[in-house]
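Peer 1: These notes open a run of structures that come right after.
What follows draws every value from the coordinates through simple rules; no lab data is involved. Note that the structure is a prediction, hence the values are computed from the model and not measured. Cβ atoms are built from the backbone, for glycine too; each structure is taken alone.
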Structure 1
């Protein structure tokens, strides 16, 4: 595979990358979001037919802010770098947009097939992910819009900037390419907190990292991730919860 110019020796460290995600979990553990009256009222206002969906949208925004704010601090303030150092190199729009869509379609198919094979080999009673059940509950235009914003925009942008643009280069700097691919992909699968789907989601993470390396632009895996999640969200809304979105 041709490796394009990605930042193989970033200024930030693995410790700083881990610190970002540790901060997300720390805030979620300490701050009682589910008990806040204003959040419940806002959730109902955003999605009257499914307040849980409104809460999921707010939660996705909060999580994205908790990820992006420290990355902004490390990239722009502490190290005074260009965003291209974290992979945000647009280049020709046709390259990253269409390649991202095509790769997202293939990734969706591959992850789905792998998930089916795993369930055939190791039959288990698979329970829908909580977020999948919530996204699949959309029945009016407000709910559908919130579902796609969470799955197709907020999640892919924040996750790709962290896992591919921030964590992976820091790991690669000290471990080399293959260990960094496996470690960052496994971390991506692990943080989805779903043991049954760990393997297909990890595979998706590795695929997206390879796509980043091949194109040299983080925009390509963002579009691929968004395409993958969009297709899964369509299935959730039309046919009930299915749970291999990344």
Structure 2
């Protein structure tokens, strides 16, 4: 059983490597992942006073959010339209391994983009705990990759998948405390924000960078993200199996 598990992990890594080469590591995708968070920040901050120490964790969270998940809206629908996804299904591989491989691709890509932002912003950031911050990036990238795949699973083509996925992501950015502290929002929006996974990623990175260093709240943020990841993974597997049948 252990041997089979490691074989499945190796297969998932090969799938992730394939997706990274074909879909993720392309110049337009890199430019999109790097510049979109900055563009959204500039669009919001014009005419407003936004502290740099507040916005740095938010930019890193957005890099993971768009980097890990956005390309998933392209890769799976494109493979379903071209028929290459059927080739993967014909291979001796489990659905769960296939899905995990695709999630790994977004996971690695989200980490890379987040670390690029982190490296650029490091001279300006009063980082309290590097290890907590990096752990927050890891969990966030894993979650957002699964979230991106979840948004793309029902669709068979890119034009169908991209609009709803983009609307959902942009709406979450402006609700989940990325640019504005949740405390300053109306109670209705606060309630909605606490139902969305991006909120917990942003909060965890803020705790790690700006403090106060609340270990208990940080663990809760990570725990909620892991719970969301498990739920998303289960839904993806069920929906994909139903589509295949």
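Peer 1: With distance in nm of label points 7 Å out along Cα→Cβ at positions 134 and 166 coming out at 3.6, pick the structure among 1, 2 it was computed from. Show your work: numbers first, answer last.
Peer 2: On the way: 1: 2.0; 2: 3.6.
Considering all the candidates, the number was obtained from 2.
Peer 1: Consider the structures 1, 2: one of them gives 31, 19, 17 for semi-axes √(5λ) of the Cα gyration tensor in Å as calculated from the coordinates. Say which. Mind showing how you got there, number by number?
Peer 2: On the way: 1: 28, 22, 17; 2: 31, 19, 17.
Label of the source structure: 2.
Peer 1: Right, another one. Among the shown structures 1, 2, from which was the value -21500 of helix-only ellipticity at 222 nm (-39500 (n - 2.57) for each DSSP H run of 4 or more, over all residues; to 500) calculated? The partial results should precede the final answer.
Peer 2: On the way: 1: -21500; 2: -26500.
Label of the source structure: 1.
Peer 1: Comparing relative contact order in percent (Cα under 8 Å, 6 or more apart) across structures 1, 2, which is largest?
Peer 2: On the way: 1: 32; 2: 26.
Once relative contact order in percent (Cα under 8 Å, 6 or more apart) is tallied for 1, 2, the winner is 1.
Peer 1: Of the structures labelled 1, 2, one was used to calculate distance in nm of label points 7 Å out along Cα→Cβ at positions 14 and 206, giving 1.8. Name it. Don't jump to the answer; show the numbers that get you there.
Peer 2: Numbers: 1: 1.8; 2: 4.5.
Of the structures listed, the value fits 1.
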